[in-house]
Structure P
Amino acid sequence: MKIHPDDITTFNQADENQRAEDLDFLTRRLTSSGHDPDKILDRLSDLQIAIPSWALGSGGTRFGRFPIGGQPRNLDEKIEDVGLLHQLSQMAGNISLHIPWDIPDDTERIKALAAEYHLTFDAMNSNTFQDQPDQKLSYKFGSLSHTDPFVRKQAVEHNKQVIDYGKSLGSKSMTVWLADGSNHPGQTNLSSALKRTGDSLAEIYAHMPADWSLFIEYKPFEPYFYSTVIPDWGTSYLLASETGERAYSLVDLGHHLPNTNIEQIVATLISRGKLGGFHFNDSKYADDDITVGSIKPYQLFLIFMEIIQGTATSPHNPDIAYMIDASHNLKDPLLDLLESLDAIGLAFLKASLIDFEALSDAQNRNDISRSSAILQDAFHTDVRPLLREYRVRKGGVHDPIRFYAEHNIREQLIRNRGKNTLATGL
């Protein structure tokens, strides 16, 4: 569904005076500190977050799934939902497809539909962690790392097909996440499994067009709990380095053991020019996949600090592909995604306020208190007026979450699609 521009204008005008006062107060403070609010907003416009096609329906756990009404029943409706998120937030201009969950029936028609909503296609995602109904060989004991060369070939061919779909849609990148691993010591030869994975990735990489990138994701556990073939950023970096110049590591916030210093991983990969993709979510234990910024907002801020600082000093790192990778088990998926976009925008704006010159000086003098104070000053600045101004300038609504609730968006979707719909995938 599309929101009529008059509804957006009416909503924005209702709080116009208060927003203007809040923005004026913040602008005066930022200007006095040497910041240019307009330049910060220009940088924010480049921060487009991909919405994955699988995140638009209600997820679940191995204990149960509790669907809500109005879920997108096909790829067309998923594109419509991402278009709605982008129209409201002006931060969700990309969509990321998962194959075979969302195979486009007519790529030219799907491209045209996405263009209607001002969307482009981000990284393509393959699936070798499930057996599909028409699949000849099983991935029960692995895919790209499998001991059987015929299973490996099947998995490689699937990834090549995903690349071909992406080429026709205008995508420029491919993400590989492997569920391959083991539950028992001695179940697999760990070094041989890694070698086979590297060989498989090399075949996939060779199939990519020259202007494409390959993102290699890692995860320490799940679905297997003794070993995973690509358990950490070091293994991902190793594989990316061996695969080729256009192969990069992908960091997923939930794919780390508790209390891992993710911002340090980000800094290291950027310094080596090997951070290609980033998946946003939040967690308390591991891959909880809950609303971005709901548990560790300061960590999110620190990550953006390293991204902003690192990309400025390491220009050889490519533009990072950002995506939200969350599972909406209880909340309205669209509302949850709007909350996540809010958190990402706020964290980016706060990190943009860091006085990196002063921070560098304090670090060089080993002034720990001053370094901390510089970060705390930026983190505790209320930048919500700036985020609201960005959205209004771009044609969105200043408060997408409130707009969504007041205009009963979910109820409208239920009327249009039905109450007992299920989203494809998941």
Structure Q
Amino acid sequence: MVNRREFSKAMIGGGAALVASQTIWSESAFEPQAAQGGAQAAPAKFDLLFKGGTIIDPGQQMHAAMDVAVSGGKIALVAKDIPESRAMQVVPAKGKIVTPGWIDLHQHCYDGVAQCVNADLYCLTKGVTTVVDGGSAGYNSIANFHKYIINTAATRIRALINITPLGAVGPLGQLDVLDIVDADMAAQAVEDNRPATVGIKVRLGHEIQGEHDVEYLRRGLKAAEAAKVPLMAHIDGPYSPLETLLPMMRKGDTYTHFLHAQQHGSLDANGKLLPVVVEARKRGVLFDVGQGRTHLSFDVAEKCLQQGFLPDSISTDLTTLTAPGPVFDLPTMVSKFMAIGIDIDEAIAMVTANPARVFDYGAKIGTLKPGYEADISVFELREGNFQFEDSYKKTRTGKQKLAISAVLHAGQLLTSA
């Protein structure tokens, strides 16, 4: 058994060794799960069987009591009442929710640089099997990020290349300097680091890019088009209005932070969705939450929901500044949106099936269809009064909160006691 401190040291020191070991590790309250029947159990067709849970898999429009069997790191069978005798190891899931492994579409995990987190500690142990780093590295720094973080992590990490050479480093990203933004070099960095690099990231905010935000976006789009990948645009309080910026974005591009309460947001002065926002969605632009430090207003979110405008994806924009709160982790973010009116199936779609369609991850993920990667997360749905906070210190109380019980990824099973 590995205790919390030992697990944390191992993760920080060499996550890749955990994947290679094929050992079942524990973290926090996590304990190894004993094989069904003990050490003398006879070999069977399936390696693992998640037994007795309620599957919520929006990718298959499935919400039902079903079992999930795994063989060779892939989903082998989803069916009712699979006999335990057909599995070498059984993971009890009665009374729990079984979902595809979650995808955090926007966070920062260039561990050791600026305020980036360690994905294995802050994501994988929370049921998040895939993370997209939102531009922590630029075209001059992606090689190190790739070599020392992406290649050694147990979590599946995919990266967006920041349009600036060094990426999102330093207080408020003060190294965003237009004169050194090179679209061609950013596009080449995507090509040189596939399949780990999946898109381009550009940041647009009045405090940094100022009146040059349109040119930043133009260069970001040029890089994305050259590399044939989507673009993610951080838009929070930009100098230019959305009527200028959003029409530039293409089908499949993502507007992250769309629920902020800064200038030039998604709503007009009367709280109505801007026509340009509605038109962008019709055109195929995607809308992501990315709470981070300053990007989520409950008031804005509730007005959007009242008008039937839901996020395409819920993400954290997690850093060491927000991991202690109010963001915490992706299960907290999903619970937060359940508290303001999104039902659990829709919310889980926003961290599984929906983000799975945004980028080419180089793996079949986001659903529990047979043949897909065996990324599986199991949650308890706790009942009570839970307080959640947005980025402006406003709170909402929810009656339910998701808490991780088990997660399977790359052959590694973490289970809670």
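One of P, Q was used to calculate FRET efficiency 1/(1 + (r/R0)^6) of positions 109 and 381 (r between Cβ atoms, R0 = 41 Å, to 0.05), giving 0.35; which? It must be structure P, since only it matches. -15500 is what came out when helix-only ellipticity at 222 nm (-39500 (n - 2.57) for each DSSP H run of 4 or more, over all residues; to 500) was calculated for one structure; which of P, Q is it? Only structure P yields this read-out. For P(r) over Cα pairs in 20 Å bins from 0, in percent, the calculated result is 25, 57, 17, 0, so let me know which of P, Q that is. Attributed to the structure labelled P.
Computed from the coordinates by the stated procedures, all read-outs in this text should not be read as laboratory data. Model, not experiment: these values are computed from the prediction. Cβ atoms are built from the backbone, for glycine too; each structure is taken alone.
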